[in-house]
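Next come the structures, one after another.
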Structure P
Amino acid sequence: MTAQRITKQKNRRRTAVIGGGPAGLMAAETLAQGGAQVALYDAMPSVGRKFLIAGKGGLNLTHSEPLEPFLDRYGARRPQIEPLLAQFGPADLRQWARNLGFDTFVGSSGKVFPVGMKAAPLLRAWRLRLEVSGVVFHLRHRWLGWDADGALLFATPQGEKSVRAGATVLALGGGSWPQTGSDGGWVSLLRGKGVDVMGLRPSNCGFDAAWSDHFRERFAGQPIKSVILTFTNADGDTFQQQGEFVVTKHGVEGSLIYTASAALRDEIEEKGSATCHLDLAPHQTEQQLYAKLARPRGSRSLSSHIKSRTGLKGVKAGLLRELLPPDAYADPQKLAAAIKKLPLRLNAPRPLAEAISSAGGVLFEALDENLMIRALPGIFCAGEMLDWEAPTGGYLLTACFASGRAAGQGALDFLETGDLRLETGN
């Protein structure tokens, strides 16, 4: 047996995982459990930075809703995400956490959290288990693509470093929260290799609105609670949900806005703006409001009259005044109609760097059923760098875990075939 053949056999079980978020860590765990040698590379000084930040207010691992509506949260990419969740879904994720030593519970909203709510203890336990299983962590290693010989190329504190692996899982995240390492720098690297990548766009994001200086200065930072947001796009598809959001100095953000953000963003990209409607008084009908507002107000100011008759005050009353023309504001019928269907025009999504997550990424059509890039045999993709999106509520993390596991298993299957094409980087 030649020395070259021995080297190939030795390298064949060596795998590289690039990216230390949930998808990358799950891929590393799957590979290690399958007997592969695993080296995990991350550009940051520690792994799981976005995971930790997202879990500061309580680590929302997944959601407890029935499977059908759960799968619908992935929109047009449900057909691609569904097979991943069939192999590792919400129940599997909860069992995985229990095996790591963390029981979970279902909150009042249906969201699933680990007991204790914190991300840091879970991440520490996970990393320890990975290290015990043989995963070797290489931090401050920024992936630069491939060198002239087709090996993986990294920038390290000691200079550039080339690495060969029998299979590689890329789990580099999207483009949101670049301070955590997810800066989207990989897009040009993969496009340069002929991989189809959809441009990254903000998802679960806030939006700009043209507030007056008075409204911005008085109400920025205040929450608007218990409203119904309705939005109908050009195709007639309607989003409607009750919740709350926050007024910002730029416009609006918060859970209700994030849930509608994909539809609003797409409308803005197509038409230049998007107009949604707010029901400021969900528990009152338009007829009830009109009957109350039509009563004589006597010596009271119009603002006091509206407050006493409808209960609208503070930021809700301010929003009504901000968005409604003066002539309609003084007309009880028009005012009642506006309280139930107040138009809010949004002009642009906030920048990608501010978004909770990103849409776009490596197209599933560029991958095989094991998440391997067709143009780059032996290179697999997982997590947010894939072209899918979902609302907050545990759906993002669930699919990241599931895709990481699928990519790791796909890499194991690739290694078992004895296909050594990646040894040349082609």
Structure Q
Amino acid sequence: MKTVAVIGGGPAGLMAAEVLCGPGVQVDLYEAKPSIGRRFLVAGKGGLNLTHAEPFETLVTRYGARAEQIGSLLSAFGPQDVRNWCHGLGIETFVGSSQRIFPQDQNAFAVLRKWMQRLAEAGVTFHTQHCWQGWNQDGSLSFTTPAGELSIQPDATVLTVGGASWPKLGSDGAWVPVLQQAGCDVAPLRPSNCGFDVSWTEHFRERNSGEPLKSVVLTFTNSGGETFERKGACLITKNGIEGSLIYAASPLIRDEITEHGSAIVTLDLAPDRTVEQLIERLSIPRGSRTVSSHLRSKVRLQGVESGLLREFAADAMSDPVRLAHAIKALPIPLTAARPIDEAISTAGGVRFESLNAELMVESHPGLFCAGEMLDWEAPTGGYLLTACFASGRVAGQGALAWVNRDMSQDVG
């Protein structure tokens, strides 16, 4: 009987364990936390966004610099495969208006419960509160457990220990120095799908923290000429700005700040009006009304939007022409990405260049890596889970082929 250790109880680890189940292979899944799939459940709090229905050619572009590598994984297990897998659990899926795909009842707990039940019936053994520490001198895996130290020496290992953006759920990046000391090539971990700091005045912070910008257009062009432009929503925080619109642009913004120390995005606060329309409306005498009342009455800008204009275009408030142009392209200086433990996901990790096509570490035969610990990033919208599923499946298939090869050699 060959043994495979899967370390990490997230979607990539569970998918790897599912692939590995079969005759002659004992699969043990080790999770540092007291229960399996904690981040999977958190991801499903607002409805479990499993994957995305957009055309494959568009979908792979969401993975940026790693589109080629992730595209290869998704070719083996893509969005329709994710849907079929979910249907195999007895849970139907549907496509939402935004082309995002969800389980019919959007219940992450139901999906996880049925998944774990199927894995247990297939012979997977779950070990919770087993925190992987690395390797002992004899090459065995070392764990801390409630019962003390544990060492095991499986025939193959699949690592799916996450990034560093959810330390409370186990994804704390503690594995990075362990793999680096073992000679693995790991790109530095960085926040992705994250917010950014803005040096608000105290007055603005006190009045507007927690206020949403519901329909604005964000434009950002980096020093290399790459441009992001999209309409959406974001949120003012006490430290800066966050939300889905900011998250989508975060890789470009983060890298610009890393290289140049700051970045300036522009917001169109009235995307449904032209500059000329704004000038016409703002030129109407405001009489005794305040500027905020005038903006609300004539161009439907709310208090937070007026506050932003005072914050970054104070000298334009009395000039209808300059104010109209500020409304259409208000510069917002961003000074830093928020800390990685506040981010939704992580960039960086084990570089694909150090892995073979089956996601085995070239310098460590029998060691496979999958999930967010790999060097890739993607926006929210089902892209993160899809790549975790796909990479877990490929790594699991690689580990299975590895131990099967050993078994055939033993028979020979």
- request: Kindly point out which one of P, Q the value 2.9 was derived from, the read-out being distance in nm of label points 7 Å out along Cα→Cβ at positions 211 and 227.
  value: Q
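When mean count of other Cβ atoms within 10 Å over residues 67-74 is calculated for each of the structures P, Q, which structure yields the highest value?
Details: P: 15.4; Q: 19.9.
If we compare mean count of other Cβ atoms within 10 Å over residues 67-74 over P, Q, the biggest value is for Q.
Each value in this text was obtained by applying a stated rule to the coordinates, not by laboratory testing. On a predicted model such as this, the values are computed, not experimentally measured, just so you know. Cβ atoms are built from the backbone, for glycine too; each structure is taken alone.
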